[in-house]
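A.B. asks: In structure tokens below, several structures.
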Structure I
């Protein structure tokens, strides 16, 4: 398994974690930005992280049948972990602002499901996936992600297994620390505000 230091080195080298002044999709400001798509665009580095996370998942979850990931960020991570753990992997997609199963994906009654994301911050996408699991009379065994940046503040009450936990501070626009206010902000991200 990779250590925290080794994992952070890979995340920084692939620009999955960058430093500066960022306006997040929530409107809050932060000195760090997380974009796991950058990690996943480097297959050899992504494999190292996913192999390590797969080992942690095996240690924490005795048995499960299926991996469910939210589109977009969780698709590649879910696929890689499914391949490493030899588990069927599906993903959900937004249809009229709500996660749905499409492409003839199914969650069978009684399936034990692991929900996999790239990053968990508020847990919103993961919890939306959990509604799909519950509506199909299946069982959620837990959640897994590459980066857990929720700092214990997500709405997920079940176990979260992550490769890295990051405590990244966020600030209101009118309450920026001096070192952040001196840097022009950048608005990256994939979610439309």
Structure II
């Protein structure tokens, strides 16, 4: 499916979920579609840790719903993330793997073994029970409710086309993003993120 159409659909179904995005195409496309500055954390230089960052938030703030997006380039650096996710089995975490078969943050350099990589099978092999694979917008629309709205941890593979060009990075620097996101969590979920002295 087309990358932008996929994210436009997801953004249209997004409500109050906290969104964690890995570096490269995921962050850039979400920003391009939503221009969201609060409630979204663009984890630049994340090196495969977006879903684990999201898992930490989902664990620490169980009343929050968390969407974590990883590119397949990031996922291939640390597929062991699925062992942690399965062990925690957080009901409020949805992990979207955006599979465009390339490294989006390095101008779409092809992934090794790209055509053969079966991310859904890898998740099942690690014991993840709720695994979904969507390769068309129609399939995503049809399967969205059970994959995303049903309580329970889900691993959702989104097969998308390459963007074909470099998108603009979110224009929010790390320290600013930390405070925008943290203050949003404090305000909307009633939890303390920062020490009062800050």
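A.B. asks: Ranked by mean projected area of the Cα convex hull in nm², which of I, II sits at the highest value? Write out the running numbers ahead of the final one.
C.D. replies: Working: I: 11.2; II: 10.3.
Checked I, II; max of mean projected area of the Cα convex hull in nm² sits with I.
A.B. asks: Hey, distance in nm of label points 7 Å out along Cα→Cβ at positions 41 and 57 derived from one of I, II reads 0.6; which structure?
C.D. replies: II
A.B. asks: Still on this model: Using the calculated result -9500 for helix-only ellipticity at 222 nm (-39500 (n - 2.57) for each DSSP H run of 4 or more, over all residues; to 500), pick out the matching structure from I, II. All intermediate terms of the calculation are to be shown ahead of the outcome.
C.D. replies: Details: I: -9500; II: -11500.
This value belongs to structure I.
Read-outs: derived from the displayed coordinates by stated rules, not from any lab. Computed from a predicted structure; not experimentally measured. Cβ atoms are built from the backbone, for glycine too; each structure is taken alone.
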